[in-house]
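Visitor: Below: a set of structures, written as structure tokens.
Just so it is clear, none of the values below were taken in a lab; they were calculated from the coordinates. All values derive from a computational prediction rather than experimental measurement. Cβ atoms are built from the backbone, for glycine too; each structure is taken alone.
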Structure 1
């Protein structure tokens, strides 16, 4: 389970030196920092990374430019980041998937999440929630949903943006916990899976709250329970899974900054300290919530421990779900 992290709580760089060697007496950053983002522009991760990049540029006086290198579930951009110079001017915008899930999901990866990166800081978290159609499903509480699901006498359906995403794995975990047959239906187009849930073509979804906010406000979808350790600020009236009767069911998503392995420790620590200051800004926290996330900031040591624990946890989940991508 992901713990809520406390928000409050001169690097050296080189231009033409060997990989990882800092230039003596040179302040970091000495030039533009390239942020390699393995996901598409406009996605929640992209929006949140750009908010932090804006703050870093303002605080450090150099551009932090987010570059989207998409494809293969984040593997293409992750490989680019892993092969980038470790001079402190190349930063990796990682996610729960690219750092901890994909290594268990894919038969082969072009990068090694444990060896190729040094984690610097967590930057955001988001919550998944059980949703049903307000027009097609009578359930208003988790016990009511479980009773309804078991009474259907058929295999139910749930959706996600693709195999191995946290909504997919959350759905697999959920059906196993409550003991119902259910089939995963992956979608390429996010808006279509939301509309299919509204219409009743899909039975339920355990998905990111931000994706469903508009239809929640319109009353066309119903949020049953949040799969998080605590209630989510934008839907405070919705209980957690534990409060609703399913203890220990917390499946948040998260994003982190990491550097290519071998980046000087002083640079890694400086980046984490700057992100901590940015995350403590109430204006940034409001922007994050509007985009579907919540600010996080951790030390490099905390981040490394957290990522290592998540890697073990998600390996067990993927094996239990029997999911594999060739």
Structure 2
């Protein structure tokens, strides 16, 4: 059982490795993972949070992404390699015939709700809602994890790029994933419930490392589409899962510096001031303003310079980075 990908010389020359996470593949595979209980050490906390925050539209979209078996290819267009907006534009432009064919194939596997009938005939309003749901899922469920996801993908890409440089595609194929075996000129992919051949015919293939892909690589079902092989990144042995950005940056800054000191830093960021001006602006005593300014100066967040009998406090580049980072 498995997929046999047949390469020619031109295909080897045109094979590439995606350097960044593919946003719509991560959305699709995130939806897959959301509907299983696999690998709780890696995905358990993310799955628990995400299930509790799903919108009604996102819940409806899950029917298009069953965790086992076929998922429509139109959800992961090749244009997604150029970013989320490009991918969503391609989804919105999916031809009616393709929508009908792919949803008919999905209907053989799962029972589809009535609204998908309108999607299958290319209803622009329904297609727009699907795109809106995909975008919202990415923005609220995938993007907050992206710093960690991107870091793991970058590590994977650098590793495989070095492998290609020193050992060529043959060595890469042996180390990319245990499910892959290279027997020139065929790449064998161990895929459950799949038995077919894919002839690249000079198109090459795009290799895409993915955080939410799990256990086995995955490809579009339609062999006429641009060939893409999505494979799991190597997760940390400790099973570390991506961390969310803080939902309340203001509170995070207060937790870091203390509520009053955080307010003092924001006050200084509004403009250079003397200690007495700082006390007045922040609504604290002169002694308190002096002490907080001293600590902020000692930690490099504030620059303090004497001007005659007074001192002037200004925010430092590090202090600015701290503030903008909590609001970015």
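Visitor: Which of 1, 2 yields -11500 for helix-only ellipticity at 222 nm (-39500 (n - 2.57) for each DSSP H run of 4 or more, over all residues; to 500), as computed?
Guide: Structure of origin is 1.
Visitor: Hey, percent of Cα pairs over 26 Å apart derived from one of 1, 2 reads 47; which structure?
Guide: Derived from 1, not from the others.
Visitor: Further question: With distance in nm of label points 7 Å out along Cα→Cβ at positions 169 and 273 coming out at 6.4, pick the structure among 1, 2 it was computed from.
Guide: This figure was derived from 2.
Visitor: From 1, 2, which structure was semi-axes √(5λ) of the Cα gyration tensor in Å, for residues 153-200 alone = 22, 13, 8 calculated on?
Guide: The structure behind it is 2.
Visitor: Comparing distance in nm of label points 7 Å out along Cα→Cβ at positions 257 and 289 across 1, 2, which structure shows the greatest value?
Guide: Ranking 1, 2 on distance in nm of label points 7 Å out along Cα→Cβ at positions 257 and 289, first place is 1.
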